[in-house]
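Peer 1: Some structures are shown below for you to check.
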Structure I
Amino acid sequence: MRSVRALGAAIALVMLAAGCGGGDDDSPSAGGNEGARVTVQAGNGAVTIEGTPKRIVSLSPTHTETLFAIGAGPQVVAADAYSTYPANAPKTKLSGFKPNAEAIIGYKPDLVVLSDDMDGIVKALEKVKIPVLLEPAATGLDDAYDEITDLGRATGRAEQAAKVTGDMRASVQATVTAAAKDKDKGLSYYHELDNQLHTVTSKTFIGQVYGLFGLRNIADDADKASGGYPQLSREHLLKQDPDLIFLSDTKCCGQNTAALGKRPGWSDLKALKKQGVVELDDDIASRWGPRLPEFVKAIGDAVQKVSAGR
């Protein structure tokens, strides 16, 4: 999630706010469809793009990462305020949560990419004939790969996008395979979104990633009407005593292993006693783009480490 940071609750929107390097060839023609007229099936329907976009505005941190990963970085003229990666992304004050059509139009884009249609921004931009590609928060791994493919086709970077998704699939599979022997150990986990104990359930994108390792989510039986993002009670968490605790609030909330140890009752948890606390990068753990394999690797390494110590 700031991917995530579908992520529909308010806490998920915060998560979403919160890449890899492109190929060696940064020319649009490297994608194989330079100047071609393409139609992409996106969240806002069939979007037709005439020629290769030269002035792209990205209102999604995940999509900004993707654009740079597939070599379309030089085509991006503006990115939203939360597009923190890569460092050379043209971050601006534009917001994907409170989009300003006039401000976006001021960059004279020939393609706008976003993950949420907030305040009717899609229609506002389409009204002035600006192509808009709505690629919502992924609900599964296949969605994540498909969106990268869409962006590749839309930007003349189809070949690079295929390589990125291929590398992602291979890396994820390798990590899961390496931890396969530990899949049936019955390990439980808690994924922390913030220090108010908001978390995710198995039905979210993030939860599905953990599901690759056969982990049991302690939040699943606590989700009532929160859309997959419940807030746990301290009592519930302490009673569940998870084997693994993953912190995706190290940046936003300054949380780490030492901070957990100071919380009432937490020092007795198995995860703290057996080095089962994993300090994640908030952004990597919430976005569904090219750096997803890094998140998967962090989980796989933790599973192997804790399993070995049981």
Structure II
Amino acid sequence: MPIKIPSTLPARETLEAERIPLILEDRAIRQDIRPLRIALLNLMPDKIRTESQLLRLLGATPLQIEMTLLRIGSHESKNTAKEHLAAFYETLDDVKGQRFDALIVTGAPVEHLDYGDVTYWPELQAIFDWADKNVYSSFFICWGAQAALNHYHGVPKHAVPAKKFGVFDHKILMPFHPLIAGFDDDFPVPVSRNTEIRHADAAKVAGLDILAEADETGICLAFEEAKRRVYMFNHLEYDAETLAREYFRDREAGMDTALPHNYFPDNDPAKTPHITWRAHRTLLFCNWINMVYQGTPYDLKDL
């Protein structure tokens, strides 16, 4: 089933080229079903690329989805045109009186900062508090997952000696959990982090199930059933070339970034990387959307 988007959204061209099911607004309003209302809080600098990555996954699910793009109102984006933000994005003030079936919060390139030193931390905390009462299920990614786990449960993040960077095999710890139904026992996940949530700290949170992790990179995926919160500390949503763009960007900036683990063919950065995590990323988001669909009330006033 298609995902509903504005007809002028730049991601439309990419999604149509990949044959992701789409439905434009004028057609969607004539269908007598209720789409799932999902808000995407996009904290990434390149918002259009991140939109494409996540809309691709939601468009592969078997339900009609209505997206609301959110941004931080107190932070001025330097990498996305103001015209794009004005045309397609809303802030917490715009939606705080609304309710949603789901919320996605992306990562952000601020992990080197303490949470309190992030300029928009108070607004992000307000969004977390709003979501607790107005969203059925939330899906937090990378720094967004670290920040949410800290806000809700006080779990600290820790710097790692060297950046966790590359594609790493992860092991399933709870094979029959519905969020990872159909997963292989081991599955590859792109990782790009300078900080981590330690297993011992996460294990202290009552009701938090750790679903997958790796020896080299630690916790990958956790689920808090009582609040229906998904914490994905890595980047299954990434495209095949995303890690390459990060690697070349860092090298051009003079950073001594190591070659991404298990990523470039023959460890040769001149060769085009292959995507090996497509099936599992699609499955994860389909499983999550199915969980939301099965549990969310038809009338969001009953949330």
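None of the figures in this text is laboratory data; all of them are computed from the coordinates on show. It should be emphasised that the depicted structure is a prediction, and the values quoted were computed from it without experimental measurement. Cβ atoms are built from the backbone, for glycine too; each structure is taken alone.
Peer 1: Out of I, II, which has the highest value for volume of the Cα convex hull per residue in Å³?
Peer 2: Sorting by volume of the Cα convex hull per residue in Å³ in descending order puts II first.
Peer 1: Work out which structure the value 0.4 belongs to, where distance in nm of label points 7 Å out along Cα→Cβ at positions 83 and 107 was derived from one of I, II.
Peer 2: Among I, II, the structure yielding 0.4 for distance in nm of label points 7 Å out along Cα→Cβ at positions 83 and 107 is I.
Peer 1: If we compute mean projected area of the Cα convex hull in nm², for residues 187-250 alone for structures I, II, which one ends up with the highest value?
Peer 2: On the way: I: 3.9; II: 5.1.
When mean projected area of the Cα convex hull in nm², for residues 187-250 alone is calculated for I, II, structure II comes out on top.
Peer 1: Given that mean count of other Cβ atoms within 10 Å over residues 115-122, derived from a single structure, equals 18.4, which label among I, II identifies that structure?
Peer 2: The read-out comes from structure I.
Peer 1: Assuming 54, 37, 28 is Cα extents along the principal axes in Å, for residues 131-290 alone as calculated from a single structure, say which of I, II it is.
Peer 2: Details: I: 54, 37, 28; II: 47, 32, 29.
Derived from the structure labelled I.
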